[in-house]
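Structures given as structure tokens follow.
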Structure P
Amino acid sequence: MRSNFDMRTKESGFSLLEVLVAFVILSLVATALFRLFGGALGNAAAASEWSRALLVAQTRLAVAASALPLRESTDQGSETDGRVRWETKVAPYTPPNTTDDLERASEALPARLYRVSVDVRFPSDNGRDRVVSLSTLKLGARNPL
């Protein structure tokens with residue numbers, strides 16, 4: 001006659017198959033979590049690069065727009081690490097849909113509008129360049145000395 005104690009010991013515990021299934025499920029969950037965290041780190045790095053490029057663009061735009069006297073020009077360069085390249089342009093600006101009469105009348109004025117723009121290029125993960133472009137309009141002398 002078997003005791004209740006003998007029957008409990010044979011039925012308690014996990015089989016090898018149950019343990020293997022648990023490990024497979026655990027490894028699938030761990031793989032998904034690692035991919036999720038890896039993607040989040042990649043997105044954080046890309047956001048950091050965009051922020052840096054935007055800061056460079058804002059700085060270069062402010063420098064070019066504050067030049068006195070404001071005149072047509074083009075300037076370019078790169079940051080110290082060489083990864084971020086920038087180009088600024090200052091050019092006369094004529095609003096769209098301006099009539100010829102209005103354009104001729106504005107030529108007599110001592111001031112004119114200039115469009116100040118900056119393009120900042122920086123590398124992306126796929127090897128192509130990304131671009132951040134900013135521009136503003138400034139009033140300047142028509143014929144600076």
Structure Q
Amino acid sequence: MVEIAQYLDPQLVCFANAKTRDDALKTLVDLAHTQGRLDDKDAFFNALINREEIVTTGIGMGVAIPHAKLPSYDNFFIAVGVLTEGVDWKALDSAPVRLIFMIGGPDDKQTEYLQILSGLTSVLKDEERRINMLTAQSPEALVELLNEP
């Protein structure tokens with residue numbers, strides 16, 4: 001199993017006051033772009049929206065895992081957003097989303113992508129950890145919570 005710690009970076013964590021799904025995605029895309037993870041933020045944002053139109057990435061429990069895989073990327077990254085208020089993501093359980101884990105990376109490494117997704121969902125099944133993420137006081141504290149065994 002892949003350790004998600006290698007894909008996490010406190011510089012890719014933000015606390016945001018987005019009011020809609022698209023605003024939240026734009027915030028994370030802008031952050032990833034500012035941190036040098038995205039070459040073409042518009043193409044990446046459009047890929048995220050296209051993916052959402054296929055089926056929601058709101059997995060339930062107040063969590064969404066939007067993702068886009070494009071041929072121009074060599075490595076995966078995870079940008080994390082913690083929202084002050086929940087937004088409608090058309091999640092599977094209809095609950096508003098406050099925790100967003102945006103995955104970006106290459107389109108030719110499906111196995112690695114599935115391992116990242118599996119590792120992330122395993123971590124997020126822990127309700128206490130999710131609650132602690134919502135009250136984390138810093139990006140470093142949030143990454144530390146995600147890296148706990």
Structure R
Amino acid sequence: MLSASLNRLSSGSKITKLSDNVAGLAESEKMDAENRRLGAVQTNVQNATSYIQTADGFLGGIGKVLSRLGELSTLAKDVTKTPADVQLYQQEFQALQQELLDTIGGGAVATPLGTFNGIVLFGNNPAGLTVTIGEAAGQTMNIQ
């Protein structure tokens with residue numbers, strides 16, 4: 001018994017071998033498995049948060065590009081501008097249009113720049129992205 005007590009003290013565990021407490025060991029293993037599942041759920045939620053933050057960052061950049069496109073359009077209509085000035089505005093306008101297409105898809109690049117871990121952020125995805133948010137079956141959330 002002294003040996004068993006010293007073994008428990010040195011390991012920091014009440015259960016050091018199967019015969020110490022079979023029911024307790026089973027419960028411990030069950031709780032350990034549940035903790036691992038909850039850890040995986042936490043990772044899923046953190047990845048979904050990163051996905052949304054990435055999409056938000058791209059949308060902020062797209063908003064700035066769209067604002068600049070509107071500004072260039074208005075500047076090109078200024079009667080005091082020379083044809084050379086208007087041509088420069090047109091060149092910037094086209095470059096920004098290409099940047100948008102490259103980001104959302106349909107541009108010169110094969111894979112859109114607006115992606116997260118290989119998932120395209122913009123475009124037609126009627127099913128959305130399903131994230132597991134709980135350990136039980138059916139505990140999911142859909143991100144459109």
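Every number in this text was worked out from the coordinates using simple rules, so none of it is lab data. Here the structure is a predicted model, which is why all the values come from computation and not from measurement.
Observations on the model:
- Structure from which 0.92 was derived, Rg/Rh (Cα atoms, Kirkwood Rh), options P, Q, R: Q
- helix-only ellipticity at 222 nm (-39500 (n - 2.57) for each DSSP H run of 4 or more, over all residues; to 500) derived as -12500 - corresponding label from P, Q, R: Q
- Comparison across structures P, Q, R (criterion: relative contact order in percent (Cα under 8 Å, 6 or more apart)) gives the highest value for Q.
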